[in-house]
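Below you'll find the structures, each written out as structure tokens.
Nothing in this text is a laboratory measurement; each read-out follows from the coordinates by a stated rule. These figures come from a predicted structure and were not determined experimentally. Cβ atoms are built from the backbone, for glycine too; each structure is taken alone.
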Structure I
Amino acid sequence: MLDIQLLRGDLAGIAKRLADRGVTLDIAAFEALEAQRKAVQTETQELQAKRNQLSKQVGQSKAIGEDASQLVAEVNAQADRLKGLEQRLADIQGKLNDFLLDVPNIPHASVPAGRSPDENAEARRVGTPRAFEFPVKDHVDVGAALGLDFDAASKISGARFVLMRGEVARLHRALTQFMLDVHTQEHGYTEVYAPYIVNAESMQGTGQLPKFEQDLFEVKRPSAGLVATEMQYPKRMFLIPTAEVPVTNIVRDEIIAGDKLPLKFVCHTPCFRSEAGSYGKDTRGMIRQHQFDKVELVQIVHPQKSYDVLEELTAHAEAILKKLELPYRVVVLCTGDMGFAAAKTYDIEVWLPGQKAYREISSCSNFEAFQARRIQARFRNEKGKSELVHTLNGSGLAVGRTLIAVLENYQNADGSVTVPQVLRPYMGGTTTIKAR
């Protein structure tokens with residue numbers, strides 16, 4: 001959430017910066033709410049001053065033995081009016097808060113202006129795509145004989161799910177364990193096991209609600225009856241779209257000692273997304289699924305260090321691809337392609353020879369204080385005052401897409417897949433997986 005003082009201080013300037021994201025700020029609606037707020041606030045302050053003056057007169061009258069009943073009646077009448085004004089002010093503040101919940105973050109000055117992915121800026125390429133001496137297959141065709149089963153998953157659950165068997169399932173698990181080990185043992189993250197179901201407050205805190213409710217899977221609560229009355233459930237609960245949600249909310253309503261920063265968390269979870277806006281897009285294979293696994297990196301940091309940390313966190317995600325010897329590139333997302341809550345984002349895109357294209361495998365973002373303001377996550381600064389932290393996260397990596405990249409980049413002419421060197425200890429020394 002943006003600091004409302006930014007809008008009050010430079011509404012036109014903020015509107016212009018948001019226009020770079022392709023977002024039109026409703027200036028008239030904000031100004032109307034602000035005018036109401038100022039009017040009610042002024043009336044409230046005037047009434048409070050008048051009530052205080054009358055209360056003083058009541059005291060003076062009683063002190064000299066005069067009848068103060070009329071003054072007391074006026075004080076009581078003022079109190080009733082004040083209560084009504086305070087309620088009106090609270091309602092207006094609520095509307096202002098709802099207005100801000102729909103406003104995205106302001107792009108950092110270093111973010112390139114643009115409206116579509118075509119205007120993203122490539123930062124670097126690492127590795128050279130392999131030259132194949134045989135016809136290249138995509139992961140669906142490579143994996144079909146090795147244990148990827150989309151038909152069984154469709155029968156069980158429907159479209160956009162996959163079932164894995166045998167060595168492919170083991171390879172998927174090996175990738176997860178490998179990523180967790182690298183991030184905890186080499187990059188200094190603390191591993192977290194987090195809930196897969198969260199309340200609406202958590203979703204709002206990281207920016208999924210209210211703007212992107214259609215992308216979420218809401219969990220149906222128990223119907224009225226014994227179970228429902230004996231257990232206390234939040235009003236609304238959702239399956240997580242990413243571990244960013246539960247892990248970032250660890251620090252909700254907390255004031256962290258400054259010397260404890262940065263907090264660095266890594267968390268493996270399944271993720272659940274409705275993909276409501278992707279009808280007809282990436283329908284083949286595992287690229288876009290309703291359920292997929294990710295190893296997520298989250299850092300809670302001092303505001304002055306957050307852009308250095310963004311580079312560090314991105315490098316941590318890149319390290320996984322380097323160790324797997326997978327070609328990739330890093331792009332800076334333009335203003336129009338960034339996520340709602342991000343101030344700056346790097347996408348890491350892995351080379352998929354089956355598609356002859358680079359595809360996103362990690363998105364690393366600095367949210368500055370945008371999420372922290374929603375969740376009131378603060379720290380004690382050098383002067384002992386509380387200040388909002390900055391939050392960052394990124395995939396380190398999306399496990400399913402990493403599996404895709406391994407299957408396609410390490411495929412062999414006979415249909416087998418070579419296991420990357422760094423994964424072999426996690427595969428019991430297996431060097432190749434093949435149909436059985």
Structure II
Amino acid sequence: MRILIYEHVSGGGYADQPTPPSLLCEGYAMLRGLTTDFKAAGHQVTVLLDSRLAAFNPPLQADKTSIVSSLDGFEQTIENALSSVEAAYVIAPESEGVLNYMTKRVTASGVLTLNCSSEGIVKASDKAAVAEKAKRLGLNFPKTIQLNPAESVEAKAEAVDASVGFPAVIKPVDGAGCSGLSGVQDVSELADALENVLADAGSSGVCAQEFVGGIPASVSLLCKKGQALPVSLNLQDLTLAPPDGVSSYNGGMVPFEFPLKQEAFAVAKRLVESFSGLQGYVGVDIVFTKDKVFVMEVNPRLTTSYVGLRKVSKLNIAQALIDAATDKQLPSNVELTGVCCFSKVPIARPILFAWQNFCAMESLVSPPFSLFGQEISYGLLLSCGTTAENALHKLHDEKEQLKRIWEKGQQLW
């Protein structure tokens with residue numbers, strides 16, 4: 001089958017604009033992994049690639065690469081690419097309707113979409129709607145309210161205090177990852193948190209959520225026609241920052257063993273199956289407290305945990321996306337072997353002469369693209385082992401190797 005993969009950050013969604021380096025390394029890692037897995041399953045792969053990235057000739061096993069040099073030319077480039085393929089998969093944020101728009105674009109072209117349906121994306125992306133759904137299902141979900149954009153900051157503060165309480169989490173209604181996310185301790189930090197949402201995620205809406213302390217994790221599922229199969233429990237390394245900081249997703253571990261694992265699987269399965277239109281890969285973010293599983297949000301798309309999952313899964317996840325979009329049934333189970341840890345690594349002023357050495361590192365699934373005007377780039381490292389301790393030890397060694405490559409010709413990090 002001829003397949004197009006469009007990843008928004010690396011594929012031209014930011015052409016002519018500054019590219020967020022932290023998101024770029026996640027996006028490119030998913031693009032590279034999915035390309036490799038489709039190829040391993042015997043398919044032909046076309047990808048879109050930002051011209052600034054293409055200039056590096058990055059490691060990517062696509063059969064065809066369509067270069068995007070400007071946003072003005074993006075529409076024609078995507079139209080040409082869709083005209084030559086049979087199926088397409090979109091990796092894009094839900095924020096500002098990007099994932100929904102691109103998925104509808106694929107469907108309108110007559111190409112088989114391997115994503116969730118537009119209906120499923122819209123419903124599952126709305127954090128306030130997910131909260132209501134979880135409440136009706138009797139699942140643990142932090143208190144959540146959507147803030148009225150027409151109200152003053154003072155009125156919003158009163159609403160948060162009365163319905164959610166402090167500390168609280170402020171986030172965009174349809175945000176992806178940690179975009180626009182802030183933790184606020186009290187009323188005095190609310191105004192700055194609201195500004196962060198507008199700056200990072202546009203004006204699609206803001207919600208306030210009760211802060212739930214615990215262990216952040218996620219469940220990856222394969223879905224088809226109202227059925228969902230939990231595949232893995234994943235540990236998440238997250239930083240929840242105050243409004244004057246930057247919240248971030250730093251990496252994770254797949255799989256993650258925890259006493260409440262089976263309960264997490266049951267909760268994620270029940271929630272996902274309550275939505276119509278979810279298909280293929282879906283992630284559910286959760287938080288473990290001492291004795292409860294709290295649902296946080298649903299991601300109707302590939303998530304960064306996939307870069308670790310594909311390393312430990314005996315099932316080709318890319319082929320499973322095709323199977324879910326056609327007449328084949330979901331597998332009865334997915335066997336996982338070993339543990340994979342992965343981490344985003346900030347690299348100051350990455351140097352071009354070291355590029356080949358960076359790309360030669362098998363563990364560096366996303367090399368640090370040194371784009372003009374950026375002081376910091378990010379690489380994404382991963383390492384696998386038979387146990388979590390073994391994988392973490394190897395990841396530490398890989399970070400040391402990356403540091404040594406960088407240090408050639410530069411001062412210490």
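Of note:
- Looking across I, II, the calculation of FRET efficiency 1/(1 + (r/R0)^6) of positions 165 and 301 (r between Cβ atoms, R0 = 41 Å, to 0.05) that yields 0.85 traces back to II.
- Taking FRET efficiency 1/(1 + (r/R0)^6) of positions 109 and 173 (r between Cβ atoms, R0 = 41 Å, to 0.05) as the criterion, the largest value within structures I, II is that of II.
- Entry that produces -12500 once helix-only ellipticity at 222 nm (-39500 (n - 2.57) for each DSSP H run of 4 or more, over all residues; to 500) is calculated, selected from I, II: I
- When FRET efficiency 1/(1 + (r/R0)^6) of positions 45 and 269 (r between Cβ atoms, R0 = 25 Å, to 0.05) is computed for each of I, II, the largest belongs to: II
- Relative contact order in percent (Cα under 8 Å, 6 or more apart) from the coordinates reads 15; which among I, II: II
- Read-out Kirkwood radius over Cα pairs in Å, computed value 24.9, structure in I, II: I
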